[in-house]
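Enquirer: Once you scroll down, you'll see the structures, which are given as structure tokens.
Every number here is computed from the coordinates shown, using simple stated rules; none is lab data. What you see is a predicted model; the values in this text were computed from it and never measured. Cβ atoms are built from the backbone, for glycine too; each structure is taken alone.
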Structure 1
Amino acid sequence: MKKTFAILLAVAGLAFSGISHADEKAAVAPAAATATAAAVSAPVAAPIAAPVAVTASPAAIPAPTVNKGDTAWMIVATALVILMTSPGLALFYGGLVRSKNMLSVLMQVFVFFSMTAVLWVVYGYSVAFTEGSAFFGSFDKLFLKGITPDSVAATFSKGVAIPEYIYVAFQLTFAAITPALIVGAFAERMKFSAVLLFIALWFTFSYLPMAHMVWYWAGPDGYTSADAAAKLGSTAGFLFQKGALDFAGGTVVHINAAVAGLVAAFMVGKRIGVGRESMAPHSLTMTMIGASLLWVGWFGFNAGSNLEANGVAALAFINTLVATAAATMAWMLAEWLLKGKPSMLGAASGAVAGLVAITPACGFVGPMGSIAIGLSAGLLCLWGVNGLKKWLGMDDALDVFGVHGVGGILGAVLTGVFAAPSLGGLGVYDYVANKVGDYDMAAQVTSQLWAVGTAVVWSGVVSFIALKLIDIVIGLRVPEDEEREGLDITSHGESAYHM
């Protein structure tokens with residue numbers, strides 16, 4: 001447990017150590033992608049962020065246009081993200097556990113997605129994507145109150161919108177897949193009831209605040225002057241105001257979930273027999289199929305986050321493709337060199353590492369920058385699931401932190417580097433001047449560290465408190481005899497295979 005808090009404090013210290021420099025140097029305002037650029041240049045550094053419903057009066061701002069092509073693309077992108085979860089993530093994780101726990105993993109991923117989807121509609125969307133404080137939204141849209149087929153949500157281009165219902169659905173898929181990622185850290189040993197309760201608490205107190213902090217802003221249409229930009233910027237989420245760039249969820253999704261998994265792995269404890277018995281994956285065939293479905297679905301995850309079918313969506317698409325390929329090759333070749341043989345598990349793990357690392361950067365960097373990020377992710381995440389995991393001494397069963405945590409942190413930081421126009425990135429777009437502004441790499445990297453540190457500390461604290469309370473009330477872990485027999489039978493009364 002001491003090592004867990006040491007990690008949290010170390011990363012938090014790294015992120016917050018440069019704050020005074022960032023506050024002095026940052027000169028960009030809340031921003032979003034257009035066909036030619038990626039964010040805004042004015043009072044505070046800002047990211048491509050999830051927009052909100054357009055509510056300004058028609059007299060002040062012309063009515064936005066809803067394009068059928070954008071709407072159709074967002075429907076497809078939303079379906080692709082659902083594909084990532086079930087079957088993609090479920091099969092990827094399911095193949096990695098022992099056969100006696102296959103169904104338990106499939107069940108957890110499938111049910112957690114479903115539960116979170118309902119919670120999102122009931123209160124999640126309102127808390128994450130309405131104006132409130134810098135950390136939480138309001139309850140103005142509980143049960144999606146006030147949203148109709150005619151309601152629209154802003155995109156990253158002035159005067160362009162999409163139907164709010166598809167925006168709600170798209171963000172729902174992000175909110176639902178993120179808790180499912182955590183499953184891999186404590187696989188094969190945690191009570192199903194305890195996990196359900198933990199996911200509900202973590203979604204409410206970690207995912208929703210992080211989504212609001214990083215992605216909530218008022219949309220681009222009101223950025224008509226420096227004063228207007230400053231006023232609107234003050235209503236945005238905490239990390240949006242700090243200038244953190246996160247195109248599709250490096251902090252909100254991957255670091256957030258990975259830290260929760262790390263804390264859970266320590267608090268639940270190691271699986272019986274770790275280090276003495278074989279814990280080999282029971283079906284790498286399933287894992288390869290799952291990884292492939294994740295790769296396909298991730299195009300909806302990343303390119304869909306642009307909210308429009310335009311050039312930036314195309315950039316996010318190609319970046320997702322080549323970064324993943326680069327990470328696959330880097331992991332495979334490094335493993336080949338170190339262990340003498342390249343493995344299917346290594347190639348699949350490398351692909352996921354590349355997908356994770358490019359997620360925050362995919363709409364900000366150029367293809368060469370994405371390849372550099374992918375190569376770095378393949379190598380660093382290989383160390384994360386071997387050297388770092390052994391050093392920490394915890395049983396992160398399916399390497400959630402080694403891939404999603406290490407890859408997410410790497411991608412978040414390198415976003416600030418490769419978004420620079422001098423390195424082929426799109427820079428930061430000024431919605432007041434309607435052009436790309438000057439880019440300060442040092443200030444932007446510092447803003448990225450703010451986001452990393454906040455995600456680590458916030459998720460770590462929420463996860464620890466939630467798990468501690470659950471342990472006191474109902475306990476976290478199944479009895480030893482049930483763990484040895486396998487959770488498929490003891491928790492669900494079923495078997496994945498009948499010989």
Structure 2
Amino acid sequence: MSAELTRRDLVKSAIACTAFCVGCSQRQPIFMQPQTTAEGATPKVAGLISPGCRGTKVRVGRIYAGKPSAHWPTPTLDLAEEVKQYELHCASMKELADVEFVGNSLVTSVEEAAQARAAMADVDGILIIHLSMGITPIVREVLAANKPTVLFAAPYSGHEWTGFGATVKKQELFDCMLTSDKTKLAAAVRPFRAIHHLREAKIVNVTARPWPAEWREAVSRKFGTQFVTVDRERMLKAYESISEADAETEARWWLSHARAVVEPSTDEVVRSCRLALAFEKILDEENATVITTDCYGSMYHQLPAFPCVGNVRLNNMGLGGICESDFRSAMTHIILQGLTGRPGFISDPTMDESRDAIILAHCLGSMKMDGPDGEIAPFKLRSIMERQEGCVPQVFMRVGTPVTQAILVGTDQMPFFTGTIIETPDTERGCRTKITVKVDGNARQLWQNWTPGLHRVTCYGNVREDLTRFCRFTGIKMIDEAA
């Protein structure tokens with residue numbers, strides 16, 4: 001801890017750490033149904049079906065397409081047994097735990113395909129599993145549903161793959177996976193999950209300013225996302241409803257897990273944690289998953305603390321805390337979380353052509369970039385660099401990790417790039433949390449192609465393939481800015 005901490009701060013911090021060690025190692029949410037967690041684990045959110053979704057499971061129509069006695073893969077193929085094996089495999093996949101498969105029909109004719117299609121009017125997408133030769137008319141009938149559809153075909157399923165390419169070019173809502181890797185069945189569902197999350201999402205904006213009406217209406221029309229404004233009075237009421245004891249319990253976790261507490265006083269940490277719990281309460285009341293605060297606008301110095309700790313805490317939990325009433329980043333966070341189950345890191349970038357790299361910086365960083373069940377990244381508690389006030393977690397992300405950065409522009413464009421973290425700078429320049437990312441492509445092209453706006457959202461993993469499929473199904477043009 002720094003010399004700036006007062007004696008009272010040190011005493012309170014010491015008491016906090018001792019109390020943590022004795023009896024507070026099981027951290028639980030205050031306003032959700034408590035569930036026991038291991039020491040240092042993120043609390044589970046009651047009603048959270050999967051990271052980013054409170055409402056209902058993803059509904060996926062599943063059709064098994066095959067013809068009895070077909071020549072390929074063999075005339076003796078037991079179609080019922082094939083279906084059974086696929087269903088057992090899907091049931092064993094943790095990533096599909098939030099999926100409700102609808103239909104599960106073995107379809108052997110166009111007539112059966114028409115019946116199956118009629119029963120799938122309200123699904124998020126359709127998964128066709130190719131079992132044998134002779135299914136082209138079945139696929140054509142299913143595509144008439146005009147739903148996002150992915151066809152999975154293992155080797156030897158049949159010769160139809162030779163025509164799938166032409167169909168994909170004609171049908172924007174159709175894509176194929178020709179592979180023996182059955183884990184790709186989970187990947188087939190990811191774009192459906194992101195579509196479902198957008199439709200189920202409600203974004204809370206803590207502000208005294210109106211939403212941009214035209215943008216909000218366009219987004220709601222296309223994706224189904226809802227928006228609600230929370231004013232200062234309601235936010236303060238939620239803050240006051242949090243007891244100091246609960247705030248101090250939350251603060252104990254942050255103080256005891258931080259590598260160091262540099263600028264913030266214990267009082268600043270406690271107030272930040274009290275606001276964090278108020279954020280959780282507001283989201284629970286609204287049955288929402290994402291909150292963003294006009295922290296540098298109408299809410300600057302209008303709340304008892306800065307929202308940074310609250311944002312990070314929500315991101316760690318599988319919800320969403322977004323900086324600066326940034327609606328584009330909020331929508332992008334929902335999309336990436338739907339595709340990956342992991343939170344995003346909003347950043348103010350700066351370039352370093354000498355390393356073919358971009359430095360992504362923001363004062364707050366999420367410690368659970370692998371998702372709510374992942375490990376906690378090392379962090380310090382710092383002040384906001386550019387303001388020299390407040391409390392933020394300076395997070396040191398994992399070097400060597402592939403990442404994807406993207407931003408939804410309007411409702412129909414998605415600039416993006418991919419790369420790998422090569423460094424986590426700890427320097428008194430720029431924002432607190434920083435990652436240097438070696439760009440897949442060309443860093444010069446990246447900055448020359450940069451579309452207007454500073455903020456972007458970065459998640460762990462190269463998710464180009466999943467993002468491409470999502471954008472294809474939602475009519476969004478992807479733009480690789482580093483190409």
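Enquirer: Could you figure out which one of 1, 2 the value 143 for volume of the Cα convex hull per residue in Å³ was computed from?
Expert: Label of the originating structure: 2.
Enquirer: So helix-only ellipticity at 222 nm (-39500 (n - 2.57) for each DSSP H run of 4 or more, over all residues; to 500), computed for just one structure, reads -11000; which one of 1, 2 is that?
Expert: 2
Enquirer: Right, next: Of structures 1, 2, which gives 3.4 when distance in nm of label points 7 Å out along Cα→Cβ at positions 424 and 448 is computed from the coordinates?
Expert: 2
Enquirer: To continue, here is another question. In terms of mean count of other Cβ atoms within 10 Å over residues 64-71, which of structures 1, 2 is highest?
Expert: Checked 1, 2; max of mean count of other Cβ atoms within 10 Å over residues 64-71 sits with 2.
Enquirer: Also: Looking just at distance in nm of label points 7 Å out along Cα→Cβ at positions 144 and 456, which of the labels 1, 2 belongs to the structure with the highest value?
Expert: Evaluating distance in nm of label points 7 Å out along Cα→Cβ at positions 144 and 456 on every structure, the highest lands on 2.
Enquirer: Continuing with this model, one more query. Looking just at relative contact order in percent (Cα under 8 Å, 6 or more apart), which of the labels 1, 2 belongs to the structure with the highest value?
Expert: With respect to relative contact order in percent (Cα under 8 Å, 6 or more apart), the highest-scoring structure among 1, 2 is 1.
Enquirer: Here distance in nm of label points 7 Å out along Cα→Cβ at positions 224 and 368 has been calculated and equals 2.5, so which of 1, 2 was it run on?
Expert: Value 2.5 for distance in nm of label points 7 Å out along Cα→Cβ at positions 224 and 368 corresponds to 2 out of 1, 2.
Enquirer: I would also like to ask the following. Between 1, 2, which one scores greatest on distance in nm of label points 7 Å out along Cα→Cβ at positions 336 and 416?
Expert: 1
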